[in-house]
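**Student:** Presented below are the structures under discussion, each in the form of structure tokens.
No lab work stands behind these numbers, since they all come straight from the coordinates. No experiment lies behind these values; they were computed from the predicted model shown. Cβ atoms are built from the backbone, for glycine too; each structure is taken alone.
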Structure I
Amino acid sequence: MNKYIVEFYGTFLLLLAIVGTPFIMSSMDAPAYITLIVIALAAGSILFCNITLFSKVSGAHFNPAVSLMMYLRGNIELKDLTLYSIMQILGAVSGVICVHLMFGETPVSVSVIDRSATNILLGEFIATLGLLIVIIHGDKFSPSSIPILVGSYILSATFFTSSTCFANPAVTISRLFTNSPVGIDFSSIILFLIVEILAVFIVSKAIE
């Protein structure tokens, strides 16, 4: 597969996991805490699978924050940063639309969930910072462990951060288009993107 298609496909699958899981759990009348556990397991597992399969094709970013960090650290060119980010966002939005179609919902439903509280933004900053540090040090000290490191970090950070660990601008943007419990409204998206990008610049410049 072409590396740009891989970035689309991997991010598409990630959003199927994040947005599709709550629909399944809702059909089972699962309580909210069980739904959160299953979302974390689904997201962590699909990341493990995707990174294992596609790391040698595209680098397996599936995340504009990761691509931006790799560009700032001189690991990819501007062309790849641009095309990766576009394909990741398109893949994420397509994943949300696909979930809605699979479960008989309107293809696009704009979220009204406010996640702009300061404590949630702090959680999102910590979530993104931690993910990027895991990737940098994992790549340096144990490259073969990156799939399990990233998957397990996302699984864990879903529980220990107040934002439930979006840590990905493509995930953040695409979740505007679902008025399900995992959605986020437009004003919150802007703030999430700011703290996510801030985390990228801090990690890129501060960690060798």
Structure II
Amino acid sequence: MNFLEKYGLKLLLIFILIFSYSITAQSKKLLILGDSISAGYGIKEADNWVTLLQKDYEVRGLNIEIINSSVSGDTTIGGLGRIKRDLSSFNPSHILIELGGNDALRGYPIASIKENLLSIIELIKAKGSLPILMQIRIPPNYGKRYVEAFEKIYQELSLEQDIPLVEFMLENIALNKNLMQLDGIHPNQKAQSLIASEVKKSLVKIIENP
């Protein structure tokens, strides 16, 4: 083997290693830890906002994989019960926490909801992933005091844990009957692309351009 062959091969191997590292470093995994809104209750998987967002990333050539670990009817205690498994199984770089709505609809204590969310956040941080908290809102008929205390949980945790807080995905959808299913709780198929667009706007600075 002459000089060029010997050192040319080494340079090629170094280039391959650098290129492989670059691809790995740029690839990101976003895990959605949510309830029926993200699980796509009453919606075909192909039409779900999570699927639409993944397609958008692919079309734009962004190396971002979305893992949908959402369960219809899930609560914060349910999310806490499976977050360790999700962290180990998927090793996500980012986790969007979309939980708490079902807790509030069942009138669970505010302190318990906050404690569960805090535990989820701490477990995510301990694994080296970035938790992203989604603000959750509930109907006013649960009483002003409870509604305010519940919705304040998310602002408090965002500040106390120094983590991103993104806008509620149904902020501009929940009060539009044309975008909601007959139960008045879950968004319909028409709303899915709008939700994907809103979530994308919230995540741009956090995931695409951190």
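**Student:** If helix-only ellipticity at 222 nm (-39500 (n - 2.57) for each DSSP H run of 4 or more, over all residues; to 500) is computed to be -25000, which of I, II is the source?
**Tutor:** Corresponding structure: I.
**Student:** Please state which of the structures I, II yields 30 when relative contact order in percent (Cα under 8 Å, 6 or more apart) is computed from it. Don't skip to the answer; put the middle values down first.
**Tutor:** Values: I: 30; II: 20.
Label of the source structure: I.
**Student:** While we're on this one: When mean count of other Cβ atoms within 10 Å over residues 115-122 is compared over structures I, II, which one is greatest? Don't skip to the answer; put the middle values down first.
**Tutor:** On the way: I: 15.1; II: 19.0.
If we compare mean count of other Cβ atoms within 10 Å over residues 115-122 over I, II, the biggest value is for II.
**Student:** Identify the structure, out of I, II, from whose coordinates mean count of other Cβ atoms within 10 Å over residues 59-66 was calculated to give 26.8.
**Tutor:** Details: I: 26.8; II: 13.2.
Label of the source structure: I.
**Student:** Among I, II, considering only distance in nm of label points 7 Å out along Cα→Cβ at positions 83 and 187, which has the greatest calculated value?
**Tutor:** Working: I: 3.9; II: 2.3.
Largest calculated value belongs to I.
**Student:** Can you spot which of I, II the value 15.8, 48 was calculated from, given it is Rg and Dmax of the Cα atoms in Å?
**Tutor:** Details: I: 15.8, 48; II: 20.3, 82.
This figure was derived from I.
**Student:** Starting from the value 2, 8, 12, 19, 22, 17, 12, 6, 2, 0: which structure in I, II was P(r) over Cα pairs in 5 Å bins from 0, in percent, for residues 27-146 alone calculated from? Spell out each step's value before the answer.
**Tutor:** Working: I: 2, 8, 12, 19, 22, 17, 12, 6, 2, 0; II: 2, 11, 21, 22, 19, 13, 7, 3, 1, 0.
Corresponding structure: I.
**Student:** I, II: which one has distance in nm of label points 7 Å out along Cα→Cβ at positions 123 and 171, as calculated, at 1.3?
**Tutor:** I
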